[in-house]
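Trainee: Some structures to go through are shown next.
No lab work stands behind these numbers, since they all come straight from the coordinates. These numbers come from a predicted model, not from an experiment. Cβ atoms are built from the backbone, for glycine too; each structure is taken alone.
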Structure 1
Amino acid sequence: MENIRLNLDRDLVFFDVETTGLNVIRDRIIQIALIKIHKNGQPDTEFMSLINPGIPISEESMMIHGITPKDLANKPTFVQIAQKIWDFIGNSDLAGYNSNRFDVPMLMEEFARVGMEFDLSKRRLIDVQRIFYKMEPRTLKAAYRLYCGKELEDAHNALADVRATLDVFKGQLHAYENKDLLDEDGNIIPAPIKNDMQALHTFTNDLNFLDATQKLRVQPDGKVVFNFGKYNGQSVKEVLAKDKNYYFWIQEKEFSSQVKQIIKQMMKEIEKPS
């Protein structure tokens, strides 16, 4: 496969996490692996660590990744390595496999628990799974076979998975260069997959929702509305302007860190002097 050099105007970090379970808010990260692609062309750098979660690991998760409490007994907690992860990512854009719906919000929650607000507003998010599912709906193992021409060994080891994801991403750029997409409505989208991180951010993000848990929906006119609760379907800004207690309720309840950040920013915009 041709070794494509990524067209970057900012460092790009591919990452993957293994966790105690699948609940973005309640579960914890037990392994994280990151690969940084440097915009200046210097060799890629990697970071990987096992993490003691401080809570039980579900049987279902252990069946998938094979990491046991014994493996984590003497490993650092997230608070002990949070700064290392934060510094490694820096101002980079983020990429991964199903990362928009799982890995990114999971990492945001971990940072939030230790008092670090991981801001996505100036980062681009590229989800390799979204490219794959839109162009060739399958799994990571099938994607690796399809785009890289080989079998994925050691799946569900975080570093093996993130290396495979990076290889698949480069394979996608090669496979879909200049290839148009016929979408579900029969519309032709000219060559959506290109070596352009902004274009891929737009292509791989579900622009109908602002957050991974789909609590905040974007209407066709661009207005953001609640997708839950007593104000379901109503404008977030209009509700917050008339019911500030609802803002405090959201901040105190079990909503994701991502939702709370977005709501906090919208409240700032409402209260800003005109």
Structure 2
Amino acid sequence: MELNLKSPLVIFDLETTGIHVTKDRIVEISMIKITADGSRNDYTRRINPQKPISPEASKVHGITDEMVKDEPPFEAVAREIHTFIGNSDLAGYNLLKFDVPMLAESFLRCDIDFDVSQRRIIDVQNIFHKMEQRTLKAAYRFYCNKDLTDAHSAKADTKATLEVLESMLDKYQNVDYEDKKGHISQPVINDMDALHTFSRFNKHADLVGQIIFDQEEKEVFNFGKHKGQRVEQVFQNEPQYYDWMMKADFPESTRKLITAIKLRGFNKDSVNIRRE
């Protein structure tokens, strides 16, 4: 089934030096951009991470330090990548937990604001795990009846992810899904808004899920001693917690969010003082 698109969609995959969003770096990016008229453009590039690739990562994707030593650093191609993506919605495999935060972090280091708040984000892994709970290689065999012979190559994984997504739309057309609360729906439909909603586990306020939205759409901590408490209220009662977060090893995207929340609270206080 061809994708029913309202906006361009970029399916992408990253290979990196490791799995830590703030400490590790991108070594390869591959993207397929599909427009509403069905046209497709590919983009694949290796990148010099300017730090060693961990042996564990090399075993997974097969890329070594020697293979990227003459490639440009991310900052040299950041604008090119950002332009290719444009205002597209995003899709990928496990991109909510890793690829989107990693890419956003890389852009922020280059002073490029990669805003995802207005984009539909479709995590094929989350759809797959909710419906079948298997790996990409198994998904490719299950949905497409093919073997993924070049797994963990960014280009192969990106193409496989696209084929799996298209096949899912065929397989799960008119198929019921029952969530943990017993609600039954048919969520896997050829609509990017619906897929965006279904492929998310939590309503993240930041990209890595350290801060999420509660039922009233207020930001709350999703970790540590203040888990479940509203961020703005904690910062008002314990200002040093904001200072600790800014100095600790949090992604730049999370720091940017908590700074906005801090300033929002400060502005509210200023308004109240003026009224008094």
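Trainee: Check the numbers for distance in nm of label points 7 Å out along Cα→Cβ at positions 175 and 239 across 1, 2 and tell me which is largest. Spell out each step's value before the answer.
Mentor: On the way: 1: 4.0; 2: 5.5.
When distance in nm of label points 7 Å out along Cα→Cβ at positions 175 and 239 is computed for each of 1, 2, structure 2 gives the biggest number.
Trainee: Taking distance in nm of label points 7 Å out along Cα→Cβ at positions 39 and 183 from the coordinates of each of 1, 2, which one would give 2.9? Please report the intermediate quantities before stating the final value.
Mentor: Working: 1: 2.9; 2: 3.9.
Source structure: 1.
Trainee: Still on this structure, I have one more. Could you figure out which one of 1, 2 the value 14.8 for mean count of other Cβ atoms within 10 Å over residues 111-118 was computed from? Before the final figure, lay out the partial values.
Mentor: Details: 1: 14.8; 2: 11.2.
Traced to structure 1.
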